[in-house]
Structure 1
Amino acid sequence: MNESEFRLHLQIETSVLEVWISEGWLVPEETDQGRNFREADIARGRLILDLDRAMGLNEPGVDVVMDLVDQLHSLRATLRDLTDAVCRQPIDVQEHILSELTRVESRRRR
């Protein structure tokens, strides 16, 4: 969706969008026709609005939360890749990894 549709969807002013982009909270695709926003950008925009309006976070607070969201997303992707790699291993290797994981988890719970 284009910039105008994005702003209309979230009911925000151009100046607000410019802050979000300059802070790196949103990184729209740049095309010959202008900025293009994805559904993920809408979700991020809603989160930013909730953090700002509903929870009263200031810009540094929003920045911390958005950085943590990005880190979490990256960690989930890494975990998905690791899980895929383990699933491609022979069954005995998978069982050994599962055994080690169970052992580590039980030690942590003590």
Structure 2
Amino acid sequence: MARTQQDGQRSERQAEDWLRSRGLVLVARNHRCRQGEIDLVMRDGDTLVFIEVRLRRHTGFGGAIASVDRRKQQRLIAAARHWLHRHPWDGPCRFDVVGLDGGQEPEWIRNAFDAG
């Protein structure tokens, strides 16, 4: 496994543990489909949360949060729709982003963007 993949998996696990410590409950991890991938699917109370985890060792090209551009958002929305098609959910949903920048405290953006 390449170092980048290992770093990505370690970052996702770190974000998952950090979010669990804040009360979220894991539903699924690494949902892959033709449209894209969702790093974490978690529940926050009665809300289903699709979470993108981004790691940046250096912020010279912008931070981790800034790297979730409109194109990436569209891929996440498509992957979430695929997930919901396979796992029907009647409650509210949202998209969150967790950024990990060079060993700093994770930055958690709730409701980072809309599917509309």
Can you say which of 1, 2 returns -22500 when helix-only ellipticity at 222 nm (-39500 (n - 2.57) for each DSSP H run of 4 or more, over all residues; to 500) is computed?
1
Using the calculated result 20.2, 58 for Rg and Dmax of the Cα atoms in Å, pick out the matching structure from 1, 2.
1
For structures 1, 2, which has the highest computed value of distance in nm of label points 7 Å out along Cα→Cβ at positions 75 and 99?
1
So relative contact order in percent (Cα under 8 Å, 6 or more apart), computed for just one structure, reads 18; which one of 1, 2 is that?
1
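Quick note: the coordinates plus some simple rules give every number you see, no bench work behind them. For clarity, every value in this text was computed on a predicted model and none was experimentally measured. Cβ atoms are built from the backbone, for glycine too; each structure is taken alone.
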